[in-house]
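Values quoted throughout were computed directly from the atomic coordinates according to the rules given, and no laboratory measurement underlies them. Fair warning: this is a prediction, and the values are worked out from it, not measured in the lab. Cβ atoms are built from the backbone, for glycine too; each structure is taken alone.
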Structure P
Amino acid sequence: MSHQYLVDTHILLWVLNADSRLSDHHRDIFLAGEDVVVSAVSVAEIAIKKSLGKVTLTGNIVEILRSNGIPILSVNELHAARLEHLPLHHRDPFDRLLIAQAQIEGLTLVTADRHFSAYDVALV
């Protein structure tokens, strides 16, 4: 049985743009055919950053994910309610929602963000 991974926004952008900052280990998760999901939180963050000119991405993020067979994990009330119980080690609301989703869904979070290690969440 393969492992299930929730990819954070930076890793997703690095994969899509073949960015040199993407580690071999993180790249291998995609190449090995592991179960990878992307949060609707990352879709929103990318859309916002793209509209502000902070992200260069050709095409619509939802269509890109769909065409690559990558499922999108919706945000639900359990994910939102978990935010009340997360310590404030990190204030980025997008990251905090990703952490909450990973905790609730039992997913390993694929990230290069050092702030995530302060939380009770599986990381790679």
Structure Q
Amino acid sequence: MREEIEGIEQIDVQELKQLYKDSQAAPILIDIREPSEYIEGHIPGVPLLPMQQIPEAAESMKKEESYVLICRSGSRSQHAAHYLKENGFNQVKNFAGGMLTWDEEVNKGMENPLENVGDLYQK
């Protein structure tokens, strides 16, 4: 896809699938939806960091890392990516289309709520 909106690179479902499979070069995927949405279905292994917690979490996140933000449709994740970019995170991408376009396996339940930002960097 390689489109940018407001300076944020957009990736489509095919690009996300490739990144998800290539764990060595993969950016850190973060689901920013509400807990109730995450419980209904999320990409296996992707942590939950609700959008309203991003400003506080950003204080502890590594700015040099690469991130892909995920929400239901790509709208909230675009706003969150823009916020991070404005705060010095230069490698932030948005999953355009969001979970509405994800056609692979999903897990249900509260698998991976992010309690400590440092957990993002455990591979």
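Tell me which structure, out of P, Q, gives 1.2 once distance in nm of label points 7 Å out along Cα→Cβ at positions 58 and 82 is calculated. The partial results should precede the final answer.
Working: P: 3.6; Q: 1.2.
Answer for the origin of the read-out: Q.
Out of P, Q, choose the structure whose coordinates give distance in nm of label points 7 Å out along Cα→Cβ at positions 26 and 90 equal to 2.6 when calculated.
Matching structure: Q.
Starting from the value 2.5: which structure in P, Q was distance in nm of label points 7 Å out along Cα→Cβ at positions 18 and 106 calculated from? Numbers along the way, then the final one.
Numbers: P: 3.8; Q: 2.5.
Here the read-out was taken from Q.
Between structures P, Q, where is percent of Cα pairs over 24 Å apart highest?
Values: P: 22; Q: 16.
Ranking P, Q on percent of Cα pairs over 24 Å apart, first place is P.
Of the structures labelled P, Q, which one yields -12500 when helix-only ellipticity at 222 nm (-39500 (n - 2.57) for each DSSP H run of 4 or more, over all residues; to 500) is computed from its coordinates?
Values: P: -12500; Q: -7000.
This value belongs to structure P.
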